[in-house]
Every structure is written in C-alpha cells, then in structure tokens.
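What follows is calculated from the coordinates using simple rules that are stated; it is not laboratory data. Not measured: the values here are computed from a predicted model. Cβ atoms are built from the backbone, for glycine too; each structure is taken alone.
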Structure I
Amino acid sequence: MTSSRRSAKPASRWMGFVGAAFVVVAPVAAHAQPADLYYERAVMSAADQRCGLFAPDVAAALAAATAQARGAALRAGTSEDSLRQTERAAQAKAAAADCRSGDMATAAARVRNAFNGYAKMTRLTYAGDVAGWSADKNLGRSVRWSLAQETAFGADRMVFGLAGREGAQGLVASVSFADGAQPYAARLVLRDPARAPQPYLARYGVGATAGLALAQRLPPALAQKAFAATARAPSDPELLPHLADGRAAPTGWAFRFPDAAVQELARLDPREAVAVDFLFSGGATRRAYVEVGDFAAGRAFLAVAIGR
C-alpha cells in the first residue's frame, strides 16, 4: 500500500463531526480550538465505549486523535482542571445519549468518514513545542524506527523512541558523539508521579508552553526517577541519527530501556520533557532532552490497523 505523510496538527475539517445534537460547549468556529476538538473527540470516544459504534481500527484512530487534541490543548495553555471538566462533560453527554437515535447514527457516520483515511495512513508527524515525533506503521524484517524524535545536544546527535522489526518495539536511544566518545551506560530520567503529581514547567502549569526550553520542563532531582538501560550495542545503521548536514552519522551506540519506561513515558504530561544521560568512565555525563509531546498519541496511532 502506498504510504502517506501528513502533519498531525489540529485540523478544523474534523470539527463538527459530532453533530449539532452533541455540541454543547461552544458553537463550531471556522478555526477550531484544541479544547473544542478534544471535547468533540472525547464525546464520541465515550459514546463508542458505551454503544459500540466503531470497528477497532476507527476506535483506535479516534483514541489517537483524542490524545493528540488533549496534548494540543495543554500546550496552548488550557489547564488540566479545565480539561478534566471537559472530559467529565463529554462523558456525561455520551451517557445521556440514545445509542439508537438518529443523531447518534449521524454523528457516528461523520466520525467514520473523517477517520476512514486516517486509519489507513502509515506515516504521521506530530509537531511539538520544540521537537516532534515521527510515526511509521510500516513493518519489515530490518530494524527501523516506529516512533522517533531526533535531537542535537551540543555537537552530539541522538534519536530516541520506539524501534524494532516485524512489529516488535523497544524503547531505544541511538546516539553518535562528534568526538567518538563511548559511553558505558545510559539512563532515562523523568518525573516521578509519586513525588510530583503535577508536571514541573518552571511556570507552575500556567500559560502556553511554546518557547519554554526543555531543560525547564524537567522537575528537580528530588522529584525524578530513572530507568537504567538494560542493553548496549553498536547502533544499527537504520537507527543512526543524522548530522547537521543531513547525512547519517557513520557510527553510534544504541541503548535499550525496559518496557516499564514506555508506560511511564506515555503517562506523562505532553508539555513535559525527559532526559537521557549518557555515562562515561571518570564520572562524566552528557545529557540530551526529549519533549514528551504526543508520544502517547503516536503509540495509539501505531495501534491502528492498516487497511480494512
């Protein structure tokens, strides 16, 4: 099947698919706001859970788009409390609806039409404040990135995300050091929800996060937890990061993190950042930052079946 590549930015063409009977927060505007998109998608996602409206591929596509809209709303400055209220309103609206009504049937048909092409897409790019994620559902016998974010830290380069072959995925950091340095270990550092229930954004969660450096999105050390890499090996050529001129780095090292780290990363606030520390003999450390962004939405996209 031919691959397609699009940008996963909030799209006004998806507004209104829940129908007039379901829109209670605000009238549909010419340019949809992320919180409005989140409400509409949350309504239909809740309605699907209650009424069984969609086939698994459409339900998965809707879940991915709902997660994406939530992240966009948070980055635009909508508070978590406001989004929780929006989610409760969406659930209440779906709970009060008649599963067999004409309005529900019309709304469900609009969702199917809107996501018909989405469910068949194989590649998608999720933009972020600082860095985005590239998702690729194509499978193959050779190792490849399924969900990846590339970053530069100083003269060094890293790709971080989900990689594997034939559908198997692991959380990997592939790094190339300009001076040929060879780290002996790596660790993934992120917020510990048990110590810091809310994200640390150097703004106390208020306002849009565009322009906020990733280093200011990681909590202080006392509120962090870390996952040590469980494997280290020379990086596969397909996983190597790109240099400033666009060429693939000639060599690099790949570190794999435990599966539990994937779940922790997916639960973080999309405005947050995590860090990958590379450890060297003598006590030196080099740190790369990764924007959490739409990691959860990208994982949901990968779960959408290709084709029908």
Structure II
Amino acid sequence: MSHDDRLFLVTGATGKTGGGAIKLLLERGHRARAMVHREDERSRALAEAGAEVVVADLHDLDGMTTALQGVTGAYFCHPILPGLVESTVIFAQAATEAGVRSVVNMSQISARREAGSNAARQHWLCERLLDRTDLLTVHIRPTFFTEWLKTWWERRGSEGYIRLPFGEGRHAPIGSADQARVIAALLADPEPHDRAAYTLHGPVEHNHHDIARVMSSTLGIPVHYEPISVEEFASAMTERGLPAHLVQHLSNVAVDYQNGVFAGTNDNVEKIGGRPPLSVEQFVTENRSYFDTSGPNFVPAPGSHTQRTAHE
C-alpha cells in the first residue's frame, strides 16, 4: 500500500459515489477527509475506516473554508436540490483561499446551455465557473446510474415492472462503484485531465426493454418495461412528495433521454478507473435482495394497490 501526505476532501461522503471514493482513497494509502452533514452511524463508520470527518454545509462559506484547510484536491458533489450555483461559488472561493490544487466536479451528461432541466443548465454554468479558476479541474458526466433500477423498480408478486417515461431511448447504465474508481483516480493524478469533461457509461447500451430482459434472465422472474408519459411520471413523483426542483429536472431529462442525450458508451471508466464497469447483469446479481420488494419511487399502474416496502 502506498502512502503520501496529500489530503483529499470528499463532499457527499456518505453518498453513493463519495462513500466509494473515500474507501478507495484510504485503501490506497491516501489521507481522506469526509465532509458530512451530520454525525451519525455512516459518518462514524467513515471515521472508523480511517477518514477525517468534518461536519459542514456546501452553502456555508465559513464551514467550507474550514473543511478545505490543508486539502490538496477535492471531490465536489451537490445533490439535485436548489443552490448548486451558490454552493459552487462558495466552494471555488474557499478552495482558492485555501490553496487547493485540484477539483473533480460531479456534473451531468445532460449539462448544456440549452438544457430544459434547471439543474442541468446550472451544472453547465458551474462547469464554466470552475474552468475559470486556477484549480486543475475535471468534470465527470455520468449517464443514468445503474442504481436507478433499484429506486424505480416495482415488484408485484412474482413479477417485476419498470414504469418510466423513456420510450425507446437507450443508455449504458453506470454503477456508482465504477464512478468512485474514476473519482479516486482523478483525485490522485489530476494533471493529465485538467479542463476535461468525461462522460461515464456502462459497458453495454440498452433500451429499457433490453434491461427488462436482462433482469428477467438474472432474477428468474418475468420483468416488464411499461413506457409511460412524462406527465404521469411527474404526477407520480409529486404524489410521492419529491421536491419540485427534482421533479422539474427528471421530467426534462426524460425528454432528453428520449432524444438520445443519455445514449452511447465508451471506455473512460476502464481507462481512468483501471477496470471495466459492471454490466446490468452483474449489478443485479450483486444486489439481488433489493429486487425482492419494490423500490421507494416506483410509479404504480393506475388502479394498482402495490405498496412501497423495503429499501427506502
């Protein structure tokens, strides 16, 4: 195991990509500081694994200034909530004052000036802002996470259903663990990637009929993809109580998905992260227990009485 004195800050350290990146950094002998919103079992587990833990808020300049002291490179990840532009400005200022050298910025594959999603357009603006700093800056733009399959999955008896507004659009689902390897590698060696924007994809491009067939074969039960309208999707999310900002974002990226924005595949994960990404079959096999019950956000069919169950 190697060791050096550099210190890396990971924001969103209890999340899917941040948690994985922290683990890899520690395993590789790096010093890692985990930024969390609160002390809880997850943050204590990070501390027990060897991470420094700091409680701070992405929207608090003083807190970010403290979190970034002594940091060489940072992973910046903001949830799909209001305040992205403000928090990026705060991060950029605090990082510059602290002498931080590099940043890995979690963006989105749909980030562009003309995006219909407010969040996606804000990510594009924040990319441009970070590009104008003196930080060595790299943006990662993943397609939809493989973890979506758990979130939007519905189990009805001995059959599974995926009801999403993606039509015949295609993408190559990418797992958070594969993204974490890319993040850790970019933090450790930022120079070759300065001002790059990498789209991250899984190994095989599918439409959701393909995904349903793979899941059916892997789980040994019938699995059905039922395309729905964007309006039904938005209504279901609103009824679930999801934030309006997220509903607006996901409704618009559903249209992007239908128009091919999320499509494609490449070898960025393997080239940067060091090994090929998981396939849908491998992901479902490793997470089989999650598919015994419905996920937290599935869109029920009209008149369906299926209830949300485990794995909230």
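Some observations on this one:
- Answer label among I, II for the case where distance in nm of label points 7 Å out along Cα→Cβ at positions 65 and 297, calculated from the coordinates, equals 1.2: I
- Read-out mean count of other Cβ atoms within 10 Å over residues 161-168, computed value 20.4, structure in I, II: II
- helix-only ellipticity at 222 nm (-39500 (n - 2.57) for each DSSP H run of 4 or more, over all residues; to 500) from the coordinates reads -9500; which among I, II: I
- Among I, II, which structure scores highest (criterion: mean projected area of the Cα convex hull in nm², for residues 33-96 alone): II
- Structures I, II were shown, and semi-axes √(5λ) of the Cα gyration tensor in Å at 37, 22, 16 was computed from I.
- Between structures I, II, the calculation of relative contact order in percent (Cα under 8 Å, 6 or more apart) yields its largest number for I.
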